[in-house]
Every structure is written in structure tokens, then in C-alpha cells.
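Several structures are given next for inspection.
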Structure P
Amino acid sequence: MIRLCLFLGLIISMNGFSQTHHSYNLPKELNEISGIASIGDTLIAAINDGGNEPLIYLLNFNGEVVKSVFVKNSQNVDWEDIASDGIHLYIGDIGNNTNKRKDLSIYIVSIDEVLTNSIVDAKKISYNYEDQIDFPPNKDELFYDAEGLAFYKGSLWVLTKNRSSSGTAYLYKIPKNPGNHTAQKVTEVFIGENGWLSDGITAFDISNDIFYALTYDKIITMSFNNNSLAILNKKDIVSLKQRESLIVLKNGTIWLADEKHMLLGDAKLYEYYND
């Protein structure tokens, strides 16, 4: 992940998402946390960004590491998000800062094996975007980086992080079974015109048919009907952080995590109420 030289001192007013008093420092093993997924109501599966070991960390909701699990048959080129269907975890090696990767992958591991073993075997999905022709494309067509992966209605969904001047994110659908697949572009949605630093998607989850997307400074909720996304609301979050991770629990509680940043503070886990 390219380290950010972010504008400091920016305080953004809250607008609907109220942070609780529950916030926890994460251990140094998760200084580059890039994705989280819930396992039931008691555990969080977390991964680190590219260049780190291929490990899944199991956390309790106090941010404490319960165990770590080594993922065999995998490589952490640029792990950016993790999703769950209740039976499997899907690890998205989908980061693509330069838009020239031809080895995009999603690793599949059994939740039961993660819970009981210290080493698990991964199956692999390899995929390409159906509309990408050039590797890399020209600078105004950098549409193929991604940090958001979710499971929904039997398929995997990737929401991209547009690195061009346009603030449009693309939504792709990928089969959940191992093998070589072409990601089908389903729709696109305009996030904003302030560039990827403010309007780039850094995490993605789906709960109760609502699509949730995270940027460094806001949570976005969207409806999905007739293969089309429509923004319902954008909620700003107090203070600027390198927010990389998002899950929404069944009760509507939102959990976020941010990476350690030399200027923005330690890696933390946060609980928010969805007002």
C-alpha cells in the first residue's frame, strides 16, 4: 500500500455515525491491517496488507489476538480485504495500485479449519476484469485497483478504488468457486470528485441488502436494485485516519480498523452505532 502524505489537522464533523467509547489499540502484528470479517458474534478475522506473511489473525472484540493461522498455498502480494459466507473466508489479493497486475487472486479457506488449526490449506480463485485491455491502462483509465471485497447472494463482489481523476467506483461480480474467472462488471457508482484520497473505496461490506463502503473520511451506504447502485447517505467521521477495514454486524453495529501511520497514530479498532 502506498503510504499516504495526508493533510493533517482536518477535523470532519460527525453526521449520523456516533462513535462509542469502545476503541481499542491493535497489537503491532496488525500495524498494516487491511481487512476484517466477522466470525459469528465473538471473533473477527483480520489480515495485513501486501508484503506481510500470509496470516489470518483471529481477534476478539477488544482487539486482542486470540490466534494466528498460516495460509498455505497463498502469497500476500497485496491482500486488501476479507469476506465471509459463514462457511468460508475469502481473502482478496486484489490490490492493484498501478493497474497492471495479471495475477489478481482470492484465496478460500474453511472457517472450521481456521478455528481449529494453526495452518490451513487455501484454494484459489484467479480472475481478470472483463473490461480491462491494457496493463496498465492510460492514466485517466486507472479503474482496476480494489480494496473492497464482500460476499452476497452466492457470489463475491469487488468494489474498486478508482485511481484516475474520476470518482467513479466499479462493481464486479465473481463466482465463489475455485478456478479461473472473468469478473463481470455489474454497474458503477459516482463517489465524489475529490480524488482517490478522499473518495477512493478502502473497504466494503453488505448487510441486510445495504451496501456499505468506507473511504478514509466517511462511510457510504448504498441500495442495490436491478443491478444498479444508488447512494443513500454519506456519513463523515471525526478525524482523519488511514481507515482500511469495515464490517457491519447483524445488529447494525459498524466496526472499523485503521492502519498505523507515522503521522496519524497507531492501528486501532473502533465500534460505531449506525444511527
Structure Q
Amino acid sequence: MESAPSRTAMFAAVSRGLFRLETASPWVLDDVLALVLVGPVWQQLRDQFDPLFPGPVRREARAAICTRSRYAEDRLAAGAFGQYVILGAGLDSFAWRRPDLLGSLTVFEVDHPATQAWKLERVRELGLPLSDSQVFVPVDFEAEPVQDVLGMAGFDWAQPAMFCWTGVAPYLTAQAIESTLRTIAAAAPGSEVVFSYRAEDCALDDDGTEYARIYAPIAASVGEPLQPGWPVSEIERLISQCGLKVVDHPARADLQQRYFAGRADGLRPYTFETLVAARVT
């Protein structure tokens, strides 16, 4: 159904919200609006899909989905960026969660027109305030050049920007990933991108393998099939070919140390997706 929002975007938001409900604080990401934005259907999604995943797999997946948002926002806060571009924004609640960062930023939320229209309708229904700093950019990634659409929305290609592109590349072909990276490489020097990609199967642990086995048919059934994973060396080579320089490529142990150290429950993110940060030189 063309007018329906992305189901995988809804799954991600439900995961962010349930992480907060089901995990002891401190939370790697405190997304108090995630379930509110999804609306009452979040319970139906939870009841439909939670039983399919073993408990440890489910917990690691939710931890990872929160970690990727936190990681991108940490890189944003640490840099000197006036623009934040969220590619495939889904039901991201950054603009309401982080007023401390919003003041000096213009945030461009880029997503498929159907998903974005659904989100904006939810925002209106909930009475959430919209800031002049929030720019919504509807784009069909397969049919329209992101560069052109962003420019028309007021993005300044001459000023440094942070691009957040998480939870999207696992569904894209190598050609589509390369195209997006080359678009980002056209931004001003000092601009960065944080993105997540699907790890190659041999890099997965048992829980990551089990997640991939269970989740792949679910994603395919909602029209968003997963693509094959990437070896670390291959993704780094592609990033370099596109004109970007890898500045951080944390392994799971690095993320565990940064965000989950000292926890009594041993929580850690799954191995299914890997995060990488790259800079325009």
C-alpha cells in the first residue's frame, strides 16, 4: 500500500520505546516519544513479533537500534555542524528529545513521502510543536536525486553537515549505497556521515545469526527485503572510493565499552549491523 508508512521504521521505533520500558536505566537512548509516535498499534506489533525472537536476541537487537541513534547524536554533539540530515528518518524523535542541540542546528528529515506524511499526521494529532529548525524533505530515494531535493529544501552544500543514515543500508543494493555516499561526499569539507551496514554472515555470533534468520523473512514480507552483508574491508574500500575517509569504525566490544560498561545485566548490542563514521576531506 503506497500510502502506508515503512513497517521497518515502525519496528525500529517500537524497539526504541520497548528498550526503555524493559531495560534498567541508565538507557543508552531515552526515547520517551517512540511508542507515542507509533500510536496504539505498537502493542499489536510487539505481540505479533516479540514471540518470534528468543529473549537474548530481542534484547540485543533493541540495544543496537538505540545505540546507533546515540552514536550518531554523540558525533553530532562533538562536532561543529550547523546542519543535521537524517536520511530515512522514519519515526525519529530527535527534534523533540534534544532541544539542547536543536537551537544551533537546522534538521533535515529526509524520508519516503508516505512515511513522512504519516509521521506528520501523528505529530499533528499529538500536538507536538514543530520548530523552524525542522525541515521535512519527502523523497523517493529510487526516483529522485537526494542532492537536488535537499538543495531545494534549503540545505547549504557549502556548510559542514552531519548525516545520519542508520538502519537503511541493510535494505539497499551496493549501487544504491555507493550513490548515497557519493552524494554525501559532495558536502562541505569536515562534513560527516554515520551509517550502519549489515555485517557479513561470518562475522555474526550465534545471536546475530539467529536474528538474521528470523528477521530476513519478516522484512521481505513487508516489502523491504534485506541485502547481503559486507566485509569490513569491502565497506571501507567503498567509502574511500566515494571520496570519504573512515574516522571511526567501532566493533561491538568498543560500543559495549562506551555505552554498556558496568551493567549488571551484561547487555550489549547485536552483531547484525555495524556502525561506521566517515568524513568529507
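Readers should treat all values here as calculations from the given coordinates under stated rules, not as data from a laboratory. What you are looking at is a predicted structure, and each value in this text was computed from that prediction instead of being measured. Cβ atoms are built from the backbone, for glycine too; each structure is taken alone.
Matching task: -500 is the computed value of helix-only ellipticity at 222 nm (-39500 (n - 2.57) for each DSSP H run of 4 or more, over all residues; to 500). Pick the structure from P, Q. Among P, Q, the structure yielding -500 for helix-only ellipticity at 222 nm (-39500 (n - 2.57) for each DSSP H run of 4 or more, over all residues; to 500) is P. Taking mean projected area of the Cα convex hull in nm² as the criterion, the top structure among P, Q is Q, with the largest value.
Structures compared: P, Q; top value of distance in nm of label points 7 Å out along Cα→Cβ at positions 22 and 190, i.e. the largest, recorded for Q.
Across the set P, Q, distance in nm of label points 7 Å out along Cα→Cβ at positions 134 and 230 reaches its highest value in structure P.
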